[in-house]
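Values in this text are rule-based calculations from the coordinates and carry no lab data. Note that this is a predicted model, so its numbers are computed, not measured. Cβ atoms are built from the backbone, for glycine too; each structure is taken alone.
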Structure P
Amino acid sequence: MIPQVDVVVICVPISATPAAITEYGPLLAENQALILLAGEAENVLHTALTHTKEGVEVLLVHNLWGPQAATMKDKNASVVRTARSGVLSSEFEAFLYKHGAKISHDAPGQHDLMMGVSQKLPTSISVALAMALKDNAIPPEDIGSHATLTSLYSILSMARVHSQNPRTYGEIMSTSGQGSRIVLSFAKNLEKITTMAEAGDIEALCAVIEENRRYLGEGFLKDRMQQALAVDATLGRVLSRD
């Protein structure tokens, strides 16, 4: 079948992607394209460029929406082009544009680092939070009556992760590449501020928050706070029903 098509798309679990590329990549001929729908870029693209002929186009697309999304309109997608992304790759990207996807163009390392922020770390936090609830014998049914609007964000994320296929999130947490830097940095900084908190060093904690505010910037914080207030209106109604 491969010789009969212009484009071959590989979409398998992250951990299985390199093996799939190794198996099918050498079968592609020049003037065909290999499109990789994958959540990890550096290792995957290195494998693809190594196991395909020079004339084979290579493009990675990471759609940042799940199987429950009815449409890709206004959904984020990360596109990682290579030196071998050509006309067929551009046509595939145009298909995403046509259906309303919001595309970011990333370098491989940049993609993996940002996935550490948007996928790897949030998933890890959600899993660790559920483990903490279990370790401290906190009944899930008591959470809602003690939740604040801020804490409910974390609870909803935890519920989302644990309501879907564990394999999906296990794959996300085990991705290699630059994303691991984010999780390790978070763990290091969590230990740092926990030490400050246990020592009662409020001034040091305030200084950390102020430094963070300066880094994030007034514009970013203002825009995201407006979004948070809009979400709060919905979450407030959720809390009132618990």
Structure Q
Amino acid sequence: MRVDLDRHEPGTHLYPFAESVDYVRAVGRGEAESTLRLYRPRKNMAFGRRDELREGFEDAAAAASRFGYEPLVRPVGGHAAGYHAGCLVVDHFQADADAVSGNTDRFEVFGHMFEKALETLGISAGVGEIPGEYCPGEHSVHAVFPHGSKTKIVGTAQRVVAGAWWFSTGIVVESGYQLREATEQVYKKLGLELEPETVGALTEINPILTVEDVEDAVLEAYAAEGWL
């Protein structure tokens, strides 16, 4: 597998959804190799199609913009999720002749892989939706604070095409307060429930962690699972 450690200046680049879909299709056709791509994205608030249909969508998009988050609508996925330069995006494009049949299993397998990766960094972590989380999903990965509260740290999504799949993971490492404030306002405008404490970052538990630390842990986890 090719590993692409993106070297754009952190927070300056965002791979368009359509470009990534074109790439996974090329992988499925055998025209591109399976690839693991890691990068730190430009600030964006990715809304789902269901969000776009809500009465408060335009106000929510405007709220995201006021906080410096570029509002985007992704064709798939759940509710709004924001990312910035203090996050790590992991895009895994994999050739697989039977891509469809493993769809559900991948969420579980990768959820637990990222859980283990966080634990190697000294973070108590778990897999599963926590009440009131943003962009809720049963395979979200959360961190547990010493006092017991939980914060969503990792969100996952995937796209399956003929002969390949694309598994995308967003990990919030730094600047949890920044994301929390923006997400709270966006969800308020959308009329969606949100527990603000479920929005956070790893550095709120361990202030000395860096995105580079998490990147290393992710690569080690992939190697341990036999992908690299």
Item checked: Origin of the value 26, 21, 16, where semi-axes √(5λ) of the Cα gyration tensor in Å was derived from one of P, Q -> Q
Note to self: Of the structures labelled P, Q, one was used to calculate percent of Cα pairs over 28 Å apart, for residues 33-176 alone, giving 20. Name it.
What the structure shows: Q
Margin query: Using distance in nm of label points 7 Å out along Cα→Cβ at positions 57 and 73 for the comparison, can you identify which of P, Q gives the largest number?
Written below: P
Notebook entry, point to check: From which structure (P, Q) was FRET efficiency 1/(1 + (r/R0)^6) of positions 89 and 193 (r between Cβ atoms, R0 = 41 Å, to 0.05) calculated, if the value obtained is 0.40?
Noted result: P
Item checked: Winner on relative contact order in percent (Cα under 8 Å, 6 or more apart) once structures P, Q are ranked, highest first -> Q
Notebook entry, point to check: Can you say which of P, Q returns -10000 when helix-only ellipticity at 222 nm (-39500 (n - 2.57) for each DSSP H run of 4 or more, over all residues; to 500) is computed?
Noted result: Q
Notebook entry, point to check: Who wins on FRET efficiency 1/(1 + (r/R0)^6) of positions 9 and 209 (r between Cβ atoms, R0 = 41 Å, to 0.05) among P, Q, i.e. which is largest?
Noted result: Q
Notebook entry, point to check: For which of the structures P, Q does the calculation of distance in nm of label points 7 Å out along Cα→Cβ at positions 137 and 169 return 1.1?
Noted result: Q
Next item on the list: Match the computed value 4.5 of distance in nm of label points 7 Å out along Cα→Cβ at positions 17 and 145 to one of the structures P, Q, and report its label.
Entry: P
